[in-house]
Structure I
Amino acid sequence: MKNTGNKDTRSGFGAGLYELGSQNPAVVALCADLTGSLKMEKFAEAYPHRFFQCGIAEANMMGVAAGLAVSGYIPFVGTFAEFATGRVYDQLRQSVCYSDAHVKIAASHAGITLGEDGATHQTMEDIALTRALPHMAVVNPCDYNQTRLATLAAAAWAGPLYLRFGRPSVPNFTPADGPFEIGKAWVMHPGEDVTILATGHLVWEALEAVRALAQQGIRAELINIHTIKPLDEKAILDSARKTGAVVTAEEHLITGGLGEKTASLLARYYPVPMRMVAMAEGFGQSGKPSELMEHYGLNAAGIIEKVRELR
């Protein structure tokens, strides 16, 4: 697959939300004083009676969204990933998940690629927090096109859903028309020697790694795990049985992310040698996104290194 031009994934969310505005009158949007950052302007301008600017009051916003959901609406709640999880965890648990409310949490500026904003805003534990909540689905798309499709699919998903995306422009390489189905992994490149499970911004890096490994005679199977929960366990186990080795790749702490969830699955049903590309315990630092990804080994080179450890 080729990069058709770099785009930020948050714009994919904005485009999807705007499309939903005309498709479904039950869709409403709430924002915590970050309309521009979340690319929600077009929806706000086109449907002002369905857009609620809640200000810097994220906990209150989650409560309002839960109330709208139990009243028959489909609220999309937009803010930074750090605020969409850590600042409002009580409301997520008590008001949203306990009620199994039809709330969609649109979490932008996630991960280390937030860059210069530094450790206070670079949430690297949000997947761990949200996937631990009962009823909560967790979706982490890889590019603009997939984020747009994930936004459209989220409106039809029954129950709460956490949609994670980022600020920087990244390669846009998946087809505009999919495939995309929540809970269904996508085998992007077949292989027999090792399985690479990648999510979010690491999918493009994994694709680059697959190409480089092929030149070394290693046939890697790449699976796009855009949905962390519910995880497509069958796709992972089928691939692990074929290749006998697994590498996971994610822009998240090693604690509580895709890697640990995959390790638990394999330990229960089909143990194979495994490695994880993820950030070690700790906080991030300020810097350019590409430099930080290289510093923490969250790139194609880091994936290749882990594959080589299994050979």
Structure II
Amino acid sequence: MKTYTNTGNKDTRSGFGAGLTELGKTNENVVALCADLIGSLKMDDFKANHPERFFQVGIAEANMMGLAAGMTIGGKIPFTGTFANFSTGRVYDQIRQSIAYSDKNVKICASHAGLTLGEDGATHQILEDIGLMKMLPGMTVINTCDYNQTKAATLAIANHHGPVYLRFGRPKVANFTPENQMLEIGKAVKLTEGTDITIVATGHLVWEALEASKALLEKGISAEVINIHTIKPLDDQAIIESVKKTGCIVTAEEHNYLGGLGESVSRVLAKYLPTPQEFVATEDTFGESGTPAQLLEKYGLDSKAIVKAAETVTKRK
């Protein structure tokens, strides 16, 4: 089985900051807007080097989305930055009406997603944002797994015309995907080959899935792990090809099982290849305060939970 090495824990939001810094140097049409969270979104360098292309809108997220939509009319490529909760739930009407409906070229960049925002608790965590965004016609939804992939995604979306929701996080997590990779929007990445079960994971749970695959191998279960960085458009073919071989699947995400990656996968399987499936996701609940590790364990989103789901679903084949 192919193994992956953690080159050092890094936060995915810093990958976004690094990507934005590079875009500042290479694409004069890129502009950045922030809702009073420059440090949290790692937008400091872009602001310092391109003050004429940076706009601090303050705690006025709805206004930020309207400004971003307007800037696209002049050919600019706006990148908005705030927490995922405020990037979606607080401004859904503005995104729907001003950005998605008119297919504006806005990149909605959302940090501190999921439970691993941690101690700030349920009011700042969001576990329904993927569902909100993927249901908007024409919206591309990307959820990256580590620093390197987040940087690559930030660069890739600048060259993609149309609205994008880019979701990443706060905590330092394993950095294991290739440096200077090219991210292909809509194309899943197979990380390991397996014959007994397919595990498709997104975001922070990709590393947990890899850890689970090692534990499963010790139990005699061969897991194929697929990194789904793009939830919409979903790589249907990669999923179908894998489950044809393995006969069962586990989906893993830091999101409510209602409306997330798991439901998108279920749609594909129901249409083309009905297959036993188990969900590793939150169970229709809000979060709470705690460290990222504590919350992942309590809400059943760590590698142990993936192993348990895998053992369950293989018995259903």
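Annotations for the structure displayed:
- With distance in nm of label points 7 Å out along Cα→Cβ at positions 27 and 43 derived as 0.7, matching label from I, II: I
- Answer label among I, II for the case where mean count of other Cβ atoms within 10 Å over residues 51-58, calculated from the coordinates, equals 16.6: I
- Mean count of other Cβ atoms within 10 Å over residues 115-122 derived as 16.1 - corresponding label from I, II: I
Read-outs throughout are calculated quantities, based only on the coordinates presented, and are distinct from any laboratory measurement. Bear in mind the structure is a predicted one, so any value in this text is a computation, not a measurement. Cβ atoms are built from the backbone, for glycine too; each structure is taken alone.
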